[in-house]
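Multiple structures are listed underneath, in structure tokens.
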Structure I
């Protein structure tokens, strides 16, 4: 069994405590990290590179041209292909996008899509995410969607994602799983959704002193069981 540690984390453009963000990611020891609200304005490339380096990871793809979604990984993960798609922009919101990668870990191929959706997670955006993922990832390769959904589990957008892929925290998490806002945690709007063929060993919302000063979101970390057909 191949176990992948995957983190999703909205870092609020590093406007709070960038050093704490890196410490949080480094301490979580993810193999892959899906970052939302990565730096996207002045010197965004160098800021994203510094975030990856200080977190003990490397950039896979993403950044400003992926709607500020950024994918990071360790050197143990091989990058097979990358792609990004911009979603239909809704009035009053920033430009949203999807950062996608086809990756290989311990010999197992899988796809990842890092997303940040508008408030309420408009169904058309979720449809665009899945169409982009299906066009990019081969049909026989399992995939994972992770990110800031901007909707709670009882809202249509979240339910649609959970119908296409399991809600990792609902399956293996403990507690309410609230991720927003650190000053008054009331909502679970960040999630990891592994698709068919991927098992869920554990799922946790990370909360410690660094998390509380790093961003307005709490990160979610899941241990996922990738299908290993090599035997």
Structure II
């Protein structure tokens, strides 16, 4: 299993050390995409160009169709960010938006048994569906939750994927009553990247400017870690 820390180093080589003329070259990157993604190369190479012209159902299907060639690991969080999330919870109710396989939900429930911790995602696993603390919901539509429903709202490695960033971030803020914690990759934008990301934040100030944020923003373990008091 390749950890987030290892992939961050690989991304650094491609994003920071290769000249843009190669990094944005279809023929050069196509070689690497063919090696990594094989017959699904074009799904990744064309993703950014097509993402906003497809329906939400088609958008979700792209993720389903590429799931078997995306690196499988317990979490996209690096260890330092995961530790920082656990250390910075406020209050006794917590939700992880876009929780994926539930790694952080289960960890926080174990480390903070005094808190109510739950998660939401658009694609819950069968085992998650059997538990009453997982909810089916998109980050762009959290209408099932009332304003200020949770004292801490977490959203890690999600906002770089969503089509409607502003709506998703507004929803995250809306359901938080005390604190919002967000983690996004610190990543430069290029035409071809080894992920299904739609937004890129090369510096903490890039993220702050994008969200007009008023909170604390810094690099932790190679990713952008943001905390906002509501």
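For this structure, a couple of remarks:
- Label whose coordinates, when distance in nm of label points 7 Å out along Cα→Cβ at positions 62 and 222 is calculated, return 1.5 (choices I, II): I
- Between structures I, II, the calculation of mean count of other Cβ atoms within 10 Å over residues 134-141 yields its largest number for II.
- Comparison of I, II by relative contact order in percent (Cα under 8 Å, 6 or more apart) - largest value held by: I
- Identity of the structure behind -1.24 (criterion: log10 I(q)/I(0) by the Debye sum over Cα atoms at q = 0.17 Å⁻¹, calculated), options I, II: I
- Comparing distance in nm of label points 7 Å out along Cα→Cβ at positions 38 and 110 across structures I, II, the highest figure comes from II.
- Parent structure of the calculated result -10000, given that helix-only ellipticity at 222 nm (-39500 (n - 2.57) for each DSSP H run of 4 or more, over all residues; to 500) is the read-out and I, II the choices: II
We did not get these values from a lab; they are worked out from the coordinates using the rules stated. Since the model is a prediction, treat every value here as computed from it, not as a measurement. Cβ atoms are built from the backbone, for glycine too; each structure is taken alone.
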